[in-house]
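Given below, in the form of C-alpha cells, are the structures.
Coordinate-derived values only; no laboratory data. Everything numeric in this text was worked out from a predicted model, so none of it was measured. Cβ atoms are built from the backbone, for glycine too; each structure is taken alone.
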Structure 1
C-alpha cells in the first residue's frame, strides 16, 4: 500500500514553475528543484516523473491558465467588446512594465527555448497561440457587430496582428525596453484597429 503524500502538490508545482520561469528549462537542474521544494528524489520522481515531465505539466497548466484568463477578460456582450480588448492589451503592457525581474511570459520562454527541440512543447505552444488568436478574433468580430470596428476588416487577420503585438510587447519588455515604448506600442496597436 502506498504511503500518503506529505507535501502539497499544488505548492510544489508552483515552486517548480517559478524556477523554470525564472531560469529556463536547461538552466534548472533536478538539484535546484529538490532544493526549492524540499522533496527527495524518490518523492519527486514518484509524484511527478522526470524533469521533462515536470516541465511539460507546469508549462501546460500555465498555458491553460493563460487562456482562461484571456477568455474571462474578453468574455461579455458585443457592446463593450472593443473596450474589453483595449483593456486587455493595455493590461498586458502594464504587467510587462511592472515585470522588473524581466521574467517575461512562461509561454514565450518555454516556446523559444524548447519548441524546436520538443514536439510536445511545440504542440502545446501552437495550441495555446491558436486559442488566444481565436479569442482575440472573436472579440474583434463582436466589436464589429456592435459598430466599434469596421465591418469590412478581417477579424482573423486582426486577431493575429494583436497577438503578435502582445507577444512583441512581452519580448521587448524582457529585453529591457522602456515603459514608454511598451505603453506606446500597445496604444498604437489599438489606434490602428480600423474604425467605421
Structure 2
C-alpha cells in the first residue's frame, strides 16, 4: 500500500483563530484593536511599543494564551476528516519549551495529529523538506511564499489583514477551512 501524503500545518493563526492574541495584547497595552487593525506581522508599532517589549510580553503570556486559544472555524471538522487520508504534521514557530502546552491543547480540542514539531523559528523550509510535506497551511505571508517557492508544493494561505501581498503560483489564498479542504482534495487526488 502506498504511504499517505503528509500535510504540513502551522498552528497559530491557522488552526487557532488569527485574533487569539488581540484581547490579551489590548488589555496589556491599553488598546482596542481588532483583527482588521492588525495589518502587519510586527505588532510593536500597532501597540506603540518596541519589539523587545512585545518579545518580553510574549515570553510572559504565550503559554497561557496558547493554552486558551480558540480553534479556527471549521478547522476541527476539516482536519479530522483527513486523519485517515493524510499524515498530519504540525510545524510551528513555537519554541520547544511549549510542547506540553501545545499537546494538551490538541488533546483538549480533539485535534488529530501524527506529529507536532515546534521549531522555535519562522524558518520552516528545512522541516518541510525533512518530513516530505505534500502541501502546507500557513498564515504568515513570507513563510507561505518561501515554502511555496523553495519547496515547490502547494501552500494554503489563510487570508488575514496582516498577510496581504502578491503570491507566487504555488500559494493559494483562502478565507475558510472549508475552502482549504476543497483545494487540497483537488490538488492531492
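Of structures 1, 2, which gives 37, 18, 14 when semi-axes √(5λ) of the Cα gyration tensor in Å is computed from the coordinates? Answer for the origin of the read-out: 1. Among the shown structures 1, 2, from which was the value -11500 of helix-only ellipticity at 222 nm (-39500 (n - 2.57) for each DSSP H run of 4 or more, over all residues; to 500) calculated? So the calculation was done on 2. Once distance in nm of label points 7 Å out along Cα→Cβ at positions 45 and 181 is evaluated on every structure in 1, 2, the highest one turns out to be 1.
A value of 22 for percent of Cα pairs over 15 Å apart, for residues 133-172 alone, calculated from one of 1, 2, originates in structure 2.
Work out which structure the value 18.4 belongs to, where mean count of other Cβ atoms within 10 Å over residues 109-116 was derived from one of 1, 2. Here the read-out was taken from 1.
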